[in-house]
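Pasting the structures here.
None of the figures in this text is laboratory data; all of them are computed from the coordinates on show. These figures come from a predicted structure and were not determined experimentally. Cβ atoms are built from the backbone, for glycine too; each structure is taken alone.
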Structure 1
Amino acid sequence: MGRSVSPMRDYWRGRHVVYRCFDWEGSLLYIGASSDLYKRWRVHVNRTPWFREVEKIAIKIYPNRWVAFAEENKAIQAERPRYNVRNAA
């Protein structure tokens, strides 16, 4: 019988996070922010071609969505992840 994912879904709902996705060499692929990480993750799994390159994910929780999204923008500018649209040539 399969495991339920609802505890994970419930844990991440309403938590304001910035997440960084890395490949197996440690190269930064993507930085994102979300207030429902489980839901956002499902979008990446189903619609994002680069997602299969992800080997490690770092997640930091912030006190509110405004701080998380501000941190995401600063991080994208400073760290220049490979697959963020803002860095696409």
Structure 2
Amino acid sequence: MIIKKLINRNLHVLALKIAKYLNIEFHGVLVHWACYQVKTAAQDDNALSEKIIQKFKTSGHKMFSLSEVAKTAYEVGKRKLAIKVYYNAANV
């Protein structure tokens, strides 16, 4: 599928636009984007957690699980970020 190929090339914005246009599930695009941000972003944990939570809140999709994002943050040594994402997931 084209969405998976775009995600693998870190073309998240394009993948998200195409998924919305085709009216297909885009949860995986947001989760992949968030995990990529956790691994590569140079922002501090507070700013990054706010960015991720805000993106999920404004997506217009109701059923999201941020546990994979929190797990990724924990695995790369960003424990504070993992905790913030995990506890803020209930507000999404």
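Worth a mention:
- For mean count of other Cβ atoms within 10 Å over residues 17-24 computed as 12.8, the structure of 1, 2 it came from: 2
- Top of 1, 2 by FRET efficiency 1/(1 + (r/R0)^6) of positions 49 and 73 (r between Cβ atoms, R0 = 25 Å, to 0.05), largest first: 2
- Structures 1, 2 were shown, and helix-only ellipticity at 222 nm (-39500 (n - 2.57) for each DSSP H run of 4 or more, over all residues; to 500) at -20500 was computed from 2.
- Given 1.00 for FRET efficiency 1/(1 + (r/R0)^6) of positions 25 and 81 (r between Cβ atoms, R0 = 30 Å, to 0.05), calculated: source structure among 1, 2: 1
- Relative contact order in percent (Cα under 8 Å, 6 or more apart) derived as 34 - corresponding label from 1, 2: 1
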